[in-house]
Structure 1
Amino acid sequence: KYVSTRIGVMYLGKLVETATSDELYARPLHPYTQILLNNALPSHPDDVREEVILKGEVPSAFDPPAGCRFHPRCPQALAVCAEQEPALSEQAAGHQVACHLYGT
């Protein structure tokens, strides 16, 4: 959060979300980003968090799945996620996400 003013989140070589660091930490949109931030170490040792463990194996980056690359492990996957790769779309000024949950 304090290393850069903008952050890009990638999964298997594809950009799934990009935003300012403040916006991304305040409002992560892509399910992968949400899980990454949830599973990051808390900023204070007394903070309580529930770790999310994804099901399944990480797909091969050399032979990625069709559609959204995260769909085999995504807890919010829709049928379209297995068929069509989502495009990055602007959800707020400077905040883009590639996810069918947001109409992309």
Structure 2
Amino acid sequence: MNLPQHVRKLGGHLATVLESLVYMDGVGDVRCIGLVAGIEFTRDGAPDPDRARRVGEAVENRGVLFRIINNTLAISPPYICTAADIDQMIEVMAQSIGSEGVTSR
């Protein structure tokens, strides 16, 4: 396996699927560089660390690893993951955001 090429390809895929979350209420922004990404939570344009914590608890209960930095859920899937793994991780994120009363715009 050509690991650098694999990571570039998966990083592009992660950036693409993350864009689906930016349309959910309460999500202020999504950012991605390679396989490092962040989902920022806001309320009325201001950082919302409480929502990030609540969504983080829901994500953790569904088995996805992440870390919280203020109002942002940071994710960094392993280099050996597949596009299907990333799709599943983002689906869990979307379900968790929805479970916290955050809906699509």
Identity of the structure behind 11.8 (criterion: mean count of other Cβ atoms within 10 Å over residues 58-65, calculated), options 1, 2: 1
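Rank structures 1, 2 by FRET efficiency 1/(1 + (r/R0)^6) of positions 34 and 50 (r between Cβ atoms, R0 = 30 Å, to 0.05) and report only the one at the top, that is, the highest.
Sorting by FRET efficiency 1/(1 + (r/R0)^6) of positions 34 and 50 (r between Cβ atoms, R0 = 30 Å, to 0.05) in descending order puts 1 first.
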Which entry (1, 2) yields the derived value 1.4 for distance in nm of label points 7 Å out along Cα→Cβ at positions 66 and 90: 2
Structure from which -3500 was derived, helix-only ellipticity at 222 nm (-39500 (n - 2.57) for each DSSP H run of 4 or more, over all residues; to 500), options 1, 2: 1
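Readers should treat all values here as calculations from the given coordinates under stated rules, not as data from a laboratory. Note that the structure is predicted; figures quoted are calculated from it, not measured. Cβ atoms are built from the backbone, for glycine too; each structure is taken alone.
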